[in-house]
Structure P
Amino acid sequence: MSSFDLEAWSAPRRERLSQSLLSLFGDAWPEPMTAMCRHPLTASGKGMRPLLVLAAYGVVQPEGADDALVWPYALAIELVHAYSLVHDDMPCMDNDDFRRGQPTTHVLYGDGFALLVGDALLTEAFRVAATAKGLPPTRQVQLIAELATAAGYHGMIGGQAADLGAAGQVTDVGTLERLHAGKTGALLRLAVRLGAIAGGADQTTLTQLTRYAEALGLAFQLADDVLDLEQDAKADGPPSFPKLLGVEETRHRARSLSEQAIAALSGLPRTEPLVALARYTVERSL
């Protein structure tokens with residue numbers, strides 16, 4: 001049994017993440033603009049995506065390496081994640097009034113401002129990535145291209161559009177897996193690839209880490225669906241894995257995918273944070 005302490009590793013990184021994100025939105029504009037942009041950043045959860053960026057970077061870089069070069073990309077992915085939640089919560093999408101116990105942005109400030117806040121978070125992600133210092137220019141361009149691909153038409157936006165188009169008509173697991181691969185899976189895959197590419201991973205290592213991320217992304221969604229069902233078991237809610245497979249089978253598949261993710265790391269060094277994050281992903285719903 002590994003003695004790695006995920007909370008001890010992640011807590012200082014989450015704190016640094018929180019402070020760094022809030023500092024991006026200062027007093028350039030009169031209030032409430034700053035407060036509006038900061039609001040979704042205070043309800044963004046455990047920081048899973050930036051932690052994956054940092055953990056993947058740690059696989060490629062030597063023990064004790066400075067993470068200053070990869071930090072902007074950890075910030076960028078959390079900004080993209082926060083933007084997606086602001087827009088997803090709006091009445092024209094999922095129409096959610098609360099997220100993690102806090103009123104959502106459109107509830108507090110109205111739809112128009114919520115739209116602007118999401119736009120501000122997304123564009124800030126690209127500003128942060130584009131102005132990062134220290135990496136070779138070709139690598140920086142590759143990282144920005146990865147970010148754009150996962151966040152846009154070929155990733156999250158395409159996945160969300162497919163989800164809206166399905167309008168609750170998904171009746172098979174394969175279709176649901178493809179929908180989530182373009183949404184939840186796209187950002188988790190991006191997180192691992194950002195860290196690996198920033199660290200200078202060779203193609204073999206990048207392929208292994210990408211396999212880890214793809215299995216992790218589906219495991220994460222399966223576990224999330226179980227948690228969502230336990231908190232709000234609405235019969236008329238959106239299609240989910242527990243509704244198609246049952247809760248126990250969904251949990252079983254989540255555990256299996258988590259172990260597949262861990263197996264993909266075989267032979268790589270310093271994988272303890274990635275292993276712990278894969279296990280945490282499914283333990284949330286057990």
Structure Q
Amino acid sequence: MYSRKIKYHGNNGIDINIRELLQKWLIPKKWQHFFRIQRDIYINGKYLPFNTIIKNDDIITLNFDFPPRSKNQTYLPGKNKINICYEDSDVIIVNKKAGIKTHPNLPTENNSLMNDVESYLAPQSHPFMVHRIDMNTSGLVLISKTPYLVPIFDRQLSSKTLRREYLAIVKLNAPINDSGTIDLPIGLDPNDKRKRIVSKDGQDAITKYKVIKQNNNYALLRLNLLTGRTHQLRVHLSANNWPIVNDNLYNPEGKHGNLLLFAYKLIFVKPFSEDIQTTEADIPDFFVSFIQNNFT
């Protein structure tokens with residue numbers, strides 16, 4: 001059982017009842033139903049009907065009945081130090097190095113980011129994955145310290161209030177507009193289980209891009225994910241003949257080196273509030289070096 005107390009601020013002169021507040025906080029409907037049926041939500045220590053108006057400084061208590069962690073949520077402790085870009089009582093945002101998996105494939109593995117975060121958080125809390133980035137991609141990853149926040153962040157991802165922005169350097173094998181939207185469905189590659197392809201039978205996938213700088217050979221792009229498909233950015237850019245530099249999977253001319261794709265910014269709404277948290281990571285040295293050597 002997880003219990004959360006929140007001191008409410010923010011009606012701004014507009015009445016809001018319990019039901020509306022839970023919806024505003026992106027509490028899943030099944031939890032709203034559970035709170036009402038089990039009477040497991042309290043306003044100033046008392047259960048009240050869901051049409052009760054919330055007042056400033058009311059203390060709201062939510063009780064989340066979660067089972068023990070599953071095997072997929074249990075991680076062996078890792079051995080690597082993590083690069084923390086932001087942390088509070090609910091979440092931790094880590095700058096993942098290229099070449100490290102976000103999560104292990106097997107419970108016996110201990111060489112992923114989640115294993116390293118487990119070492120950092122234990123025994124006070126444990127990591128719960130909100131989203132992932134590819135093994136060869138570096139940058140920011142948001143991790144929850146409690147399981148009940150993960151479905152809320154899932155809804156933030158769906159509603160685009162949790163946003164992830166990337167930087168990429170691409171090889172210009174075709175002309176590129178100053179900005180645009182790539183809307184191409186992505187599915188499995190039947191000939192290579194490691195890869196994804198643009199497929200009319202695939203899942204919807206949308207990427208927005210903006211050119212920051214370019215020359216005859218390369219472009220530095222700012223990318224915004226509107227969906228979160230596996231290898232989405234790599235597939236979308238390659239499909240437009242703008243493959244990411246050093247992408248050995250989707251760029252036939254890819255060289256051995258760090259993939260020039262970096263998750264540099266992460267924006268989300270802090271749970272049970274209206275506060276927006278924006279976190280940016282320093283651009284890695286290998287990325288800066290390529291820009292200095294190839295853009296004038």
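No value in this document is a laboratory result; all are computed from the given coordinates. A quick note: this is a predicted structure, and the numbers were derived from the prediction, not measured. Cβ atoms are built from the backbone, for glycine too; each structure is taken alone.
Compute distance in nm of label points 7 Å out along Cα→Cβ at positions 59 and 259 for each of P, Q and report the one that scores greatest.
Comparing P, Q by distance in nm of label points 7 Å out along Cα→Cβ at positions 59 and 259, the maximum is at Q.
With distance in nm of label points 7 Å out along Cα→Cβ at positions 43 and 275 computed over the structures P, Q, the top value is the one for P, the highest of the group. With relative contact order in percent (Cα under 8 Å, 6 or more apart) derived from the coordinates and found to be 15, which of P, Q does the value describe? Among P, Q, the structure yielding 15 for relative contact order in percent (Cα under 8 Å, 6 or more apart) is Q.
Name the one structure among P, Q that Cα extents along the principal axes in Å, for residues 99-138 alone of 43, 22, 11 was derived from. Working through the options, I get structure P. Among candidates P, Q, the computation of mean projected area of the Cα convex hull in nm² that gave 18.1 used structure Q.
The value 14.1 for Kirkwood radius over Cα pairs in Å, for residues 35-130 alone was derived from one model only; which of P, Q is it? Considering all the candidates, the number was obtained from P. Kindly point out which one of P, Q the value -21500 was derived from, the read-out being helix-only ellipticity at 222 nm (-39500 (n - 2.57) for each DSSP H run of 4 or more, over all residues; to 500). Attributed to the structure labelled P.
Here distance in nm of label points 7 Å out along Cα→Cβ at positions 163 and 243 was derived from just one of the structures P, Q, and that gives 3.1; the source is Q.
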